[in-house]
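Structures follow.
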Structure I
Amino acid sequence: MKRWLFAGVSDKRELILYICKLLTAAGQRVLLVDRTAGSKYQYLARNREGTLPRIEFCGFDITNREMQASEAGAELPEAIYTGDESYDFVLYDFELDQPQAGLRSQVDQILWVTTFDYYEVERSADWFRQWLSSDPELAGVFVHPVLIRTVESYLTANYMMGLAEDLPIEWNTDVACIAWSEFNTAIHYENGHEHKLHIDKITRSYRRALISLILQLTGWTRSEANRAMRSARRRAI
């Protein structure tokens, strides 16, 4: 089982949902754990009660259950084990104010997702500072930076990463950048209102960025990633 944690205060739902869809299209069993403020994913189930025990969405599962010990003793969401069922990938959308103790040992990859917004960058950097100060052994932890909704300006990836240069983090130098587009924004809104995931409609540049990020995280060949994208587009719902 591979476990990826997506940290940061920016709205990461669209990115993570598309990644889940790509993994599912490749035949992987995927669970998305909602650890966002206000449990944002509950609305995919048309649920306003704040609870999300477990739902199936576009071929993968989503839950907002608290972290609990599994039978094997690992700190994993209770929903990961339902009878003999298990998952190939567990993705966490994590934006809670206080980092959780022992979080690093529970995940295989950590991604920092942010926009160019100065407030969001500083808030996310502060989260990492709290996390690192709570556990000095985390110094040098490897993190994948992902910049979403980027625009053409002097605010380059190098500039943005320079705002967090004081953090004792080993950054992946291949920063994933996903350009802003009015068309992709329209698809994002439509996805939410229709409770669907139109990965087939997003721009070619967005798809290329998703494939590049998947290649970093999974170690797949480009052919495998492209095949997963084609399958996801054919089965987009």
Structure II
Amino acid sequence: MILDTRPAVYRARTAAAYGDAAPIVHWPIQTPRAIGAWPDPTAFDAILFTSQLAVGFLPPGWERHKAFAVGEGTAEALKGRGFATVIQTGLTGAEMVAALKSADFRRGFYPSAAKVSVDLACAFPEKVERRAVYEMVAEDHVPDAIVAQITGPQNPDKRVIAPLFSRASAAVLARLVANIDATFDAVGISAAVFETPGPWRTKIVAAAPTLDAIATEVRRLVRA
């Protein structure tokens, strides 16, 4: 059984990547919630996204700006919102920092989560303004329905594959499932997701920080 704990906005892409490999249980353990206000878009000529989640809170008026995005999913979401100029800068915040060093823009706005691993405003204090526009609200318990699916007759060996896409979500999941009577094999998008100890029998780091690389390791575990 595969446990999908990503926010619902990612569900279709996640299911397409490995939903046919084994039964998949969708349970978002963190939900994005809007906070703060967006600035006047006329003060900027570029907007920077390190997460697709921020795109979901984007108000009208930014579509004519040059948009920089981490990851294919974020870039596609921006195109779907009507942005004509979308530049994918790589797969990580660090890769975006490197790309922005030679990027052509006057003033960029960085709409972010309340907590970030890479702060673009700190990297470019004279060119980038960061404002937290959403926060992640974590679940405080495992619903009975999820426990029943993990430990019930539809999963007789009680073995669960847990793809982990961030340090924060890995820490939340580790806390929530610590006392569940099941075996968890974890696939991390990077080694950093395992910084917080968890009940993982197997810890596998994907070859690249992408959904496709995660899917490759998930499928290997299923076959094993």
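Annotations
- Among I, II, which structure scores highest (criterion: relative contact order in percent (Cα under 8 Å, 6 or more apart)): I
- Structure (I, II) behind the derived value -7500 of helix-only ellipticity at 222 nm (-39500 (n - 2.57) for each DSSP H run of 4 or more, over all residues; to 500): II
- Origin of the value 0.15, where FRET efficiency 1/(1 + (r/R0)^6) of positions 59 and 203 (r between Cβ atoms, R0 = 30 Å, to 0.05) was derived from one of I, II: II
- Value 35, 17, 16, calculated as semi-axes √(5λ) of the Cα gyration tensor in Å, assigned to which of I, II: II
Bear in mind these aren't lab numbers, they're just calculated from the coordinates by the rules spelled out. Everything numeric here is computed off the predicted structure, so don't read it as measured data. Cβ atoms are built from the backbone, for glycine too; each structure is taken alone.
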